[in-house]
Each structure stands twice: as C-alpha cells, then as structure tokens.
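So, here's a batch of structures to check.
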Structure P
Amino acid sequence: MNKLPSRPRSFITGASSGFGRAVALELASRRGRLVLSDIDEDGLKETADLAERRGAEVRTILCDVRDAEQVEAQAALADEAFGGIDIGVNNAGVAVTGPVGDVTLEDWKWQIDINLWGVIYGCHSLAPRMKKQGSGWILNVASAAGLLAAPTMAPYNVSKAGVVSLSETMAGELIGTGVSVSALCPTFFRTNIHLASRTSTPHLRNQTSKLITESKWSAEQVAKIAIDELEAGRLYIIPQPDGRGMWRMKRMLGARFHKMIGHVMNNPKLTRFVGGR
C-alpha cells in the first residue's frame, strides 16, 4: 500500500472535540493540511488553533453532516485550498440508546441522519475525487457496536453497522483505483459523545457515561492507531483488545453470542465489552 504523503491534505468532520480533534492533531503532528468542520463553531476554532500550533495549515467550515450540500462544500473547500484530499475522515457522530419501541422515531431519525447519512454524504463526495486523482484514504468512524449489536443500543448499532457495511462495499469497489477505505471500530474511550446523547432510559446514559469517562483509552491513543492502520490499508481497524476478542467470539458462537450478550447486559460490570465509542 502507498505511504501517506508528507503533508497530507485531510478532510475531517466532527472536529470540534473528541476523536475528531484527536485525529486532527495527530495529522497536524505530521504537518498535515487540514479542512475541519463541525456545527460547534467555538470548539472548531479551538481545534484549529491547537492544530496550527503543531505546524498544520488549517481551514475550517461550519457543516451539519445531515446536509449533503454542506458536506460537499467542505470537500470543495479542500479542493480550493489544497488542490485535493488525501485523507477523508467521516467522523461526526451522536448516540441514542434505549429498547426498540421505547426510543422515539424522532431520535431514530436523528441518529441515522448524522451517523449513517453523514458518512454516506462524505463518501459520495470523497470517492469520485480520490478515484480521479488515483490515490486516497477514507476513514469511516464506526464502532465495535456496529460489529457486536448489544441490546438497548439499536439506533446506534444500526447506524454503525451501516457504516461498516458501506466501508466493506467500497473496499471491493475501490480495488485497483489507488484508494482504500477503513472502518474504525473502537470500544469505549474517553470522548464527550455521551454529553449530547439521547436515551429513553436514563440509567443507560449514566452507565454509558461512566464507561466512557473511566476508560483507560484516550482519543489520542485511538487516533494514532487509526492513522497507522489506515496507512497500512486495513479494512477493519479495531484498536482495543476487548473489541477484537468479542468480535472473534461472535464469529465463533454465531446466534449463541447474542443470547449470551443479553445476559451480560444485565450485569453493568461487564457491559464495557459490548459497546463502543
């Protein structure tokens, strides 16, 4: 697989905090040229300032990934500013939890529009550009949740499973083009995704918040692994051992895995093995 350019031109959504900021700073440390977006203008400016201090050249744009035209505008800004895109990171995401039938349809739509349609729009803009230039790397931020499908997380699971499926499909389509795609599937690590989460069951929010804030994994650690594995051309990037172990177990047990997980979810001490991000 080709090596990343020395000053990669990068497109990152959801860059105001969390993993989006961490991956922006990881690429900044490689003297990247970054086009960053988010709906949080203050957080986006803070990320840009931090990236510039590390030697990056940065452009920012407000972008709601639920709007295809806004996502395309971000890609167009990268073309204008830097002449193209080497790395596209479709990262913007939110979380909805609760049992099927309890979660409102409004929250289902919010979840799918951001987590799945946002990635679809990003890939729709990035893939043709990268194929035309004959090179590029697309990092779609999914989750171990998209591989494991734990109970009480259906909206999140469905959105992230869709991201995995999209990435798998594109991996086949992009053979021979010089473009690769990777699906990042972490378990819990320290971000602030829980702060804007929605749930039909309040104790789930408290449980998830604890798993995120007390994780030993930082966003910066996950970002470094993600870029290294992206450069290596890995389709599935599962940075943490617990995620890799659970994914192997699912493939080994088949349908029995989901019965086991149903019992595990009744024990809060064990739920750290079945969620993500």
Structure Q
Amino acid sequence: MTERTSFYDQIARNKRKSVFLMILVFIVLVALGYAISMAFSPADFYTIMILSIIISISYILISYYNSDKIALASVNAKPADRNQYRQYYDSVEGLTLASGTPMPKLYIMENEQINAFASGRDYQHAVVCVTTGALKRLNKQELEGVLAHELGHIANYDIRFITLIAVMVGMISIISQMFLRSMWFRGNDREGKGNAIFILIGIALAILAPIVVQLVQLAISRKREFSADATAVQFTRYPPGLMNALKKIKNDKPMQVNKAVAPLFMSDPFRRKISNWLSTHPPIDMRIKILEQM
C-alpha cells in the first residue's frame, strides 16, 4: 500500500527547497563579488556593484509593478463576463471563501487548449486567466483544481518570490558582464588588480555564475509549481480534480504564446520535450504521481 503524503508536508517541503535554492543564488552572488573585489581595487568593485544593482532593480521593478498588465496584454486576455462565465465566477468565489483569500479579477483568453495562469504582486492586484478551452473541456471538479492551483500561486506570493530571485539573477548577470568587459578594456594592465589567482577565479565565476543561477531559477520555478499543486489540494480537498485536468493537458496540443509569459502558465504551453533541468515546469507525469499520493 502506498503511503499517503500530507499536502501540508508537501507545501512545507517545497518551500524549504525554494528557500535553499534562493540561498544558493545569494552564495553565488557573494562569491562572485568577493572574487571581483580581490581581483580589482575596492573602488572598481563598488562601482560595478552599484551599477548592477541600479540596472537590475530598475528593470525588475517596472516588470513587477506591471506584471498583471504585461501578462494579460501579451495573450490578448479579456475580462470575463459574469453572466457568460457564471461557473467560472462561482468556482473562484467558492475557492476564495474556502481558502479565506480575496477575490481576484478574472480574465479569459481565446484558445482551445487547456491552460491558465495567475499574476499580480499581491491580493489587491491579483488576476486569474483561463483559456476558453479549459472552460469548455474541463468538468466542474477539474476546473476547480486548475483554478485552485492558480489561487495557490497568489496565496503563496509566488510572483513576489520569483521577482526577488529575478533581481538577484539579474545582478549576477550584469556583474559578470561588466567584469568581463572591464577585463577586456584594461588589456594587459595588471596594476591594482590584486592577486592573479583571483583574476582567474573571477573570470571563471563570471562565465559560470550566470549559467548556474539560471538553472537554479528554473529549479525554483518548478518547485513553486509543486507547491501550487499541493495548495490546490489544500483548497479543494480533492486531488483527483487537478490530477484529471493534468491528464487532459498532457495530451493537448502546443499553444502559441509569447515565450516571456510561458513560465506563468499552469503547464508548459509549448509542450517541449527538453531536459527537466532546462524546463520552467516539472514533468506532468511527476505532478500526477505526487497528487496520487495525497
């Protein structure tokens, strides 16, 4: 007999893993900064750090405060009419009452495939968008499972968490680029650069760090999907709803959407057959297997 897994345990486990991965990104940032500070003079290091922080935070904050508008505009989503999509509204209202969360704004996008996404930096700016295919092809329990998954992202403040990671990843990428470019412009001038070993370490980290943190960022994205699945079970108390919806999604055709918003969707809209390490979403079979154990 298969041992059942508590959704509370699953949520806690995924949160711990996400925090650990975030700490790993921070460690990479510190290591890169230390190597550069030892290779360059302190003034050079502080200049690189300050510029990278200003550029990365400015870019991310613009996206953060407009995340809901950007996501909705990119898929040409429209506000859902309450009279036309009564079951959609009734399902979300029931879930928000059960979970004690505020009602988000509801949108639809014209697409025959089954998918959905949530966006917004907090409860007051939260939006949920589903495809017309999901509304047509999912039964009541399956639709509630999908909607609960998206409400799980909102309840877990995933947009805020992912934004923090994006800031750190952006800083590492910019610091790396500035360091490598500064090495190029300085040529063979070694005055004031410190120990040559740290120069080599700095170059190696500047090349590898962006790759490593991108992989970590993808891993965090996958963990947040697992957490949202577990939160959906917590809200609905009915794992088969989401599980059966995922089974239908598994056999669906790819969607044509902007690549920038693809990570927001409940499942990979492109249905790409790529390594799990390079994916923003965990394999659907793995998600179904975990849900079967709840």
Structure R
Amino acid sequence: MPQTVVAELIELLQLERIEDNLFRGQSRDIGTRYVFGGQVLGQALSAAQRTVDPLRHVHSLHAYFLRAGDIESPIVYEVDRARDGKSFSTRRVVAIQHGQTILNCSASFQLDEPGAEHQLSMPEVPQPEDLEPPLPVDPEQFAHVPAKLQRWLARGGPFEFRHVYPRDEIKVPKRPPFQHVWFKLVDRIGDEPELHRAMLAYASDFHLIGTATFPHGISYLKDNVQMASLDHAMWFHRPFRIDEWLLYSCDSPSAQGARGLARGMIYARDGRLVASTAQEGLIRIVAEAAAG
C-alpha cells in the first residue's frame, strides 16, 4: 500500500511534456471537493523545474489560486522562461483548465553559492516516535460527515502525520493559533532533489491555513464553513529529504475580512530550517440555510 500511494504521487508530479514549455498533469481525488491546492502547486513547480538548468535550484515560489480545479479533467501548465541570468533564472507558470487560468505561479532558481548564514532554532517538541498516529474519527460522528469528506478522513495518503497537539475536527475546541506537525513520505524514494522539492510543495498545503481557524472553533468539516487557499508563498533554504521526518511549525498572526493568514517553518529532524511558507486563505461562515 505505501509503495502504491507514493508511486501515484510521483506519477502525478512527473507531468506529460506536450511542447517545450507546455505540460499536462492529471488529478488525484483525495476526498476534497475540488483539486487539492498542493497538487496544483507541486505540478506547477515540476513544470518550471523541467525548463531550468538542473544546477539551478528553486529558492522561492509565489502562487495565486484563481479558480477551483476540476478533479475529473487534466490541467495544462504553460511555462514562460522569463529570465536566465548569470546566477538566477525566473519562470512564470500558468495552470489552465477548461480554457481558464486556475493558478498563476512565479518561481526563482539560483546556482548554489556560499554566503552569510543563520536561522531560527527549531521548537523543542517531542520526537515523532513519541507521538501517537492520528486516531480514527468516532464511527457515530463519522456517519454525519459528508461522503466526500469521509474519503478525506479515511484516506491512506502518501504522507504520514504526527500532531504534537492533536485536535478533534468534529468537536472543535478553541485554542491559540499555532501547531506543530511531524510529517514524512510513507515510503523511500530516489535522490532527485527536484522530486523532493515538488513533493514538499505538495505537502506544504496540508494543515497551514487550518491554523487560522483554531481561535474560532471552526472546522472545514462543517457544512456552513467555506475554506479555500487564495495564495501560497514558499522559500527553500537547505537540502532535505521528504521521506525523512520533517517538522511543520505553523502559526497564524491574523484573521479578518473572511480571510486568514498563516505562516510555516519546516525543519529537518537535525534542526536545520529547510523551508518557510506563508498562505492566505478564505475562511467564510455562511448562513445555515444557504449552506444547505
């Protein structure tokens, strides 16, 4: 089973080359209503990486989610080779579905070079082996969750998560807007750094914007809650492996205007800060009658 779901994710991120700067990707139904935002992000980065000198590595990407993606249809990725300088390359990627743009993404790549270095220390948290895997949802409560979201909760996905502070998504408590989550791919993969980066972009969309709901006792499982990623920024700092434990340390400094902002820092187990993220998302509570 682990090999199967990991192989599916690898295939999802490899993309079909249609032309020099044109790629096509399929979608995987993981139980979300629309295409999972991390999938489009990971595929857009995969497309951009296919057009860059392999000695240049992505150090940042900035994306806007413009429309919800249709799980049943392929997505076309058009890459604009905006610039190739002496040290940096810039790529712009447009994800297109049904003739409409669903995502705009810019990514910057750099040749490795030495320079000044510092980082914030990793939070002191229990090791992943000392934490229990997520508990299954109580069957009686599970029966009241919409069928689509039942698949989301019951899925055996390609990533394993261990929450330092687990939260019940059915009976949602109010608590401060931060969380720490250990995660890793459930099986080993090859050494290609481009694949590890694309997979980290995919995984970085898990848990991030949800942090902004914590002080309000809001859950994406409720019929009257609409949540969607609006944008996503990511910076890659140091080498890592996606098939080894990484700590996602997230906080949310603000929520207002039906939007929430969340930030994340991703650490390797040895304490190295390997990536940072930021995301703003829609968090809209609608009237019960409208929700029904």
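Match the computed value 38 of percent of Cα pairs over 30 Å apart to one of the structures P, Q, R, and report its label. The correct label is Q.
Quick check: -22500 is what I get for helix-only ellipticity at 222 nm (-39500 (n - 2.57) for each DSSP H run of 4 or more, over all residues; to 500), calculated from one of P, Q, R. Which structure matches? Derived from Q, not from the others.
Here, each number is a calculation from the coordinates, and none is a lab measurement. Quantities reported herein were computed from a predicted structural model and do not represent experimental measurements.
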